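Derivation of every value follows stated rules applied to the coordinates shown; laboratory data play no part. Every value quoted in this text rests on a predicted model; they were computed, and no experiment measured them. Cβ atoms are built from the backbone, for glycine too; each structure is taken alone.
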Structure 1
Amino acid sequence: MNDRTALVTGANKGIGQHIARLLAAEGFTVYVGARDPQRGQRAVEEIGTGARLLVLDVTDPDGIAQAADQVERLDVLVNNAGIAPSLASPTDSPVEEYRRTYETNVFGVVAVTNAFLPALRRSPHPRIVNVSSGTASLTWSTNPNPQFTPGSGGAAVYRSSKAALNALTVCYAQTLAEDGFKINALAPGVRATDLNPRAAAVGGDPAEAAQGALRLALLPDDGPTGGFFSWDGSPVPW
């Protein structure tokens, strides 16, 4: 089947661009979601065959509606766009920082998902992948294991926004299960991107994390839904 379509938000760089490249290599027509048309077009040219630019700011309701009008059918939606403003604790994070981050990491996912639901419903095998974070695991936050050491409540804004995204993943999966949707969250691990200074300095290869997103995007009809998975396919505790 070579008429499959996918949308990856925040796909002009980092993990998102790698996800878009992998989907294109699988034969998908991939909409490269990007706020900046010039950066998005550069990503499209770098990805090559199968990539198309879709100007999309996940915090702009009118822009989301215009983008959704351009996509008749969608098989895969990867909600990748996200921001991480600081590593501050909750007591050192202003309320406005929460609002700005949740606008992208949480409300943006809801807005994009709902806007593209009609296109996804036209797919025989709709898949949604929400790019979350291992730092969103409440289990790991309260009972740290060697994979994750949360410190002293740092990155509170980012971590709490991704925990909210995880909750939404479950809600969407439960709501749309009977319609054949497979909706899961991905913990990509710390990667060398510009998401935050620490990640840029010590992170691993973002292309490796993209493999995890591809795996969830290509789930068979008997695959899991409403789950939280690491980039290597292993389950992550909520």
Structure 2
Amino acid sequence: MADFPFDIVLFDLDGTLVDSALDLGPAVNHALSLIDRKPVPLAKFRSMIGGGTDMMLSNALHATGGDVDHTTYEILIATLHQHYWANIAENTVPFPGCKAALDTLAQRGCALAICTNKSEKPARELLDALGMTDHFAAIYGGDTLGWDRAKPKSHMLCAAIADCGGGRAAMVGDSTYDVRAAKAASVPMVTCRYGYHDVRLAELGGDATIDGLEDLVAALEALG
């Protein structure tokens, strides 16, 4: 419908559209087991997601005893990737209301895009496994434009907007990486109360907050 206020909606992936902690957490803990570190509890691990796998592993190392040397780190990150990619959709599911929200936005004439700090290859593999790829006109991972241009910088958001044909865009996400990237790209930001927050929800910011994806379309209409 032509009266919808946004032409494009940009989405973070982990913690925003899909609940992937039950596959990411075991991958991190499997890597930590190589150096006899205690596993990170799931409740604590959720706050470590958002900056990509390198940041996630670094956060887990800091929480379980501190940094390791470069050689050990390279072994750990390779082990993490191998375990995660072998189990990428074992337990991961879309959050409630996800597919309905995507379908409604498409019906309202919105182009949709993924802007995630997960590497592009596993992001695409996960979306394929969940049958979600066809919803998106553009998919950007943290490495697509180079890690120096990942969120919280604006580059992938601006590139995705251009890929979608330009127009008024909004961002949907759950972390400070998303909020800061949206601010840098000068687009309105919808934050998710249910996501993987790297700060307290009250400190997250954004222009609107939703309890679940079933509230997203109404929130975007209100922002418009």
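Quick notes
- Among 1, 2, structure where semi-axes √(5λ) of the Cα gyration tensor in Å, for residues 70-165 alone as derived comes to 27, 19, 9: 2
- For the structures shown (1, 2), relative contact order in percent (Cα under 8 Å, 6 or more apart) is largest in 2.
- Distance in nm of label points 7 Å out along Cα→Cβ at positions 102 and 134 - highest-scoring structure of 1, 2: 1
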